[in-house]
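Right after this note come the structures.
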Structure P
Amino acid sequence: MKKISSCFVLLVVFILNALGQDATVIYKNTVGSTVTIETELGIGSGFFVAPNVIASNYHVIEGAVTANCFLSNSQTRYEIDGYVGVDQKADLVLLHVVGLDKPKITMASGSPTPGEKVFVMGSPKGLPATISDGIVSGLRDFDGIKHIQMTAPISPGSSGGPVMNGKGELIGVSVSQYTEGQNINFAVPRSYLQLLLDFMNSEPQPLMNLLALGGEYIDLTTDETYSGEDATYEINMFPGNKPELVLDYMASWEEQTCFYFTYTVAEDYAGRYTSIYMKEYTLIDRVSGKKYYANYTDLPTDENDPRWIYRGSESPFLVCFDRIPGSVTSFDLIEGTCEDGQFCITELDMASFKRVTNDEVDWDLYEKADTEGTVSFYSHYGGSGDVSFYIEGIYVGKLDQYFEDQNYSPSCGDDGTLVVRLPAGTYNYKASDSKYNWSGTVTIEANGCLSQGIRE
């Protein structure tokens, strides 16, 4: 028993020393990359993420006109001459520092896991370079923004400091604490920060441009063409890696700005259909770095209940924002974190858009897109040439193939079918070739597909 007890004590001491060594190493590797931020309104924390760029919380500099920062081992103040990116909803900002550049903290590649060890650096109560530790105690979602819940202590002044895993890699940014509980603290995940970095502005904008009133951005411009006057622009642009997605129009009406898209599944698409849905959509001002969040889309937002689009058809959709201010003339449209398959269109420039009248746009194409369904026509007869199809008297296409097996019913989007997408409802159709005429009705259900065949 004595030997076992001795081994147990040695093992405990070894583990504690190992944990202490981890904190020591992380502190040593991180302290030179962290700063204390001072404004005329208070203090906060920050850390380097790029040359002359530090990350922090937006609320640290909210309402401030001037700001500076200093390192833990120095009283030298360095001017923060502006910002190069901001996300008010996620409470993040990228600040540009004059004359100071330190190594950036490496970002983690994965997502944090509850129970995982974490370390926090910051300036709680104005005490620079304070390190604390804890664990990830949960993953939360507040108003559409993901948060990391942790037990690592933070206090006023810690806001904007780095949160790291056991390897010293950045997993988040300290943001808030729940004062009515014990060790209930929160961080914004590094994915929001990475997106800001990916689209940050090359030139700093004055902090004054971020003056806020009641949480709303104050537009300091008076561009009546864009911010005051209702206007519609033809864009006709698609991402270089996603030609099936086209941004058709942008329209600013009253209190909103909407973007109108069309998604096409080509005839030669490898599958019978595809599905689309919309994750969080944002607009990033390429000049100021400011981020705006969409407040409406008619696309499904649940990947388990998407909109189905069959081969040979197209589906329009729209995304709307609170009215974008006139200062925004060059911007990116971003879905989620702009991963493969997401709808991202970058480097949009208002100067290249063509202004059009509302009469030049068929708005009916977009108004009922969320109630659309599909009908897939096919033929078991092909002895008299191509078969032309009309729905409610309007020509919708033709079939130049037919199925010889009279017992075979193709699925929607199969080769040899004619796919038509329309708002849900019942329609009259007619079809004809050089010898025969066909007619009937089809009932289309929202987000469904009906196969309709013709015979000799």
Structure Q
Amino acid sequence: MTLRRRALSTSAPCLAGLAILCAALVGCAHAGRGDEPGSGIRFASDDFRGALARARAEGKPLFVDAWAPWCHSCVSMRTYVFPDGVLSGVADRYVWLEVDTEKPVNRAFVEQFPTEALPTLLVIDPRTGQAFRRWVGSATVVELAARLRATALALTPGAPGTPAQAALARASAADATGDHAGATEAYREALASSVPRSLDHGQAVEGLVQRLAQDGEAGACVELAREELSHVAPGTSLATLVATGLSCALELEETDPRRLTALGALQDRVASLARDPSVVLMADDRSSLFETEEGARRARGDLAGARTTALRWTAFLEEEAGRALAPEARAVFDSHRLSAYLALGEPERAIPMLEQSARDFPNDYNPPARLAVAYLAMREPWKALSEARRASTLVYGPRTLRVLLLRAEAEARVGDGHAARVTLARAEKLVNELPPAQFHASMSIAIAAKRKALLEPPTASRTVPLDPRRGTTLPH
């Protein structure tokens, strides 16, 4: 899927709120492709059949990192987690594969294992070719190592298993093939049969809350978040639970009693996790908690509180980016920093960092696309158009749609309605030619909304308002 709304540690169309699911980032491969001496992991690239054949020959499970260059959580994992020496203990127990879900060469993989959010991490049983475990979103290196050790043990012939582990395997297989009802049922079984605060329980809660949110079950999502708040150990699973639950609560009708009951408690928990250094989270995920809190406060009309949160968020991100030892590590935070600056109404602060990223990664479409977003917010459409054109020459795959929508916005703002129509027609053609596994109805809706906003009277004769934080409108 392409037009994804962010959820914690992932990038997805349906998990509103948690940016622990992913949005746009550096268009580069794994930092060092995982070949750092710390982990010893070496990823094969974009060859699922070859990697599966190797896994079968070696009798090892296949680990798959399904990612995209625009996904900041994906790049955060590739930069900070996969090269880490903590994973050295599991490096030889798996065959490792990275799959860029935007590339045409990976169309068969995407059709077999549809991804609603990124990153999607899969462990494939080489004996069956089916997903044995499926995790959506990022994880700390310690969390991932624990999951991979437990999964390798569960796949060992003759190893004792538990009902919760068996249910998680069924849920993963169902989710990986698009069987949402089957996945929901199996996640609930895993939840009921696992010990609260255990590794299995956290994975069951995380999988279920994401599944409910993606399926539009906002009420059930909120109820699960409230019920399990004290049953999940502090960490990524808890952060995903509370942030996704808060986003779901905001989607309920204002008169819904579940909304009124849940909003305060979940918002407070999101805020406390974001500010608690004793809870170990990836910096990208902690940023997503700040983003979720800021959005919730804004949605509830607490503009002063939203600004205070945005200031904290910005300070946190600038400190993390300042610690980065390499351009790839610094650019991990570009997407979130742009969002934070937009939330403060200060998009001009993003220009220096994005120009630096454009110099560091001249073949990456993300820096110019983000520069275009910033320049539009600064009311400088000619500069925005120049950057959007540059991004258009670099982008590929379904993400092209967002860049084209951005370009049409800039063309309309400089008064070239004809060019905007041509660009939107090109976007429509792109969407119509996408394979089913990469198409989502929100794409056509986004094109229609953009055409109406930019070209239909009376909006064609006035400046088009910009809300660059809306995921179906502009990429950043």
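No lab work stands behind these numbers, since they all come straight from the coordinates. A quick note: this is a predicted structure, and the numbers were derived from the prediction, not measured. Cβ atoms are built from the backbone, for glycine too; each structure is taken alone.
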(request) Could you figure out which one of P, Q the value 38, 25, 17 for semi-axes √(5λ) of the Cα gyration tensor in Å, for residues 94-325 alone was computed from? (result) P
(message) If relative contact order in percent (Cα under 8 Å, 6 or more apart) is calculated from each of P, Q, which structure is the one that comes out at 10?
(response) P
(message) Out of P, Q, which has the highest value for FRET efficiency 1/(1 + (r/R0)^6) of positions 134 and 310 (r between Cβ atoms, R0 = 35 Å, to 0.05)?
(response) Q
(request) Work out the source of -17500 here, i.e. which of P, Q gives that when helix-only ellipticity at 222 nm (-39500 (n - 2.57) for each DSSP H run of 4 or more, over all residues; to 500) is computed. (result) Q
(request) Please state which of the structures P, Q yields 4.8 when distance in nm of label points 7 Å out along Cα→Cβ at positions 358 and 382 is computed from it. (result) P
(message) If P(r) over Cα pairs in 20 Å bins from 0, in percent computes to 26, 59, 15, 0, which of P, Q did it come from?
(response) Q
(request) Can you spot which of P, Q the value 22.8 was calculated from, given it is mean count of other Cβ atoms within 10 Å over residues 198-205? (result) Q
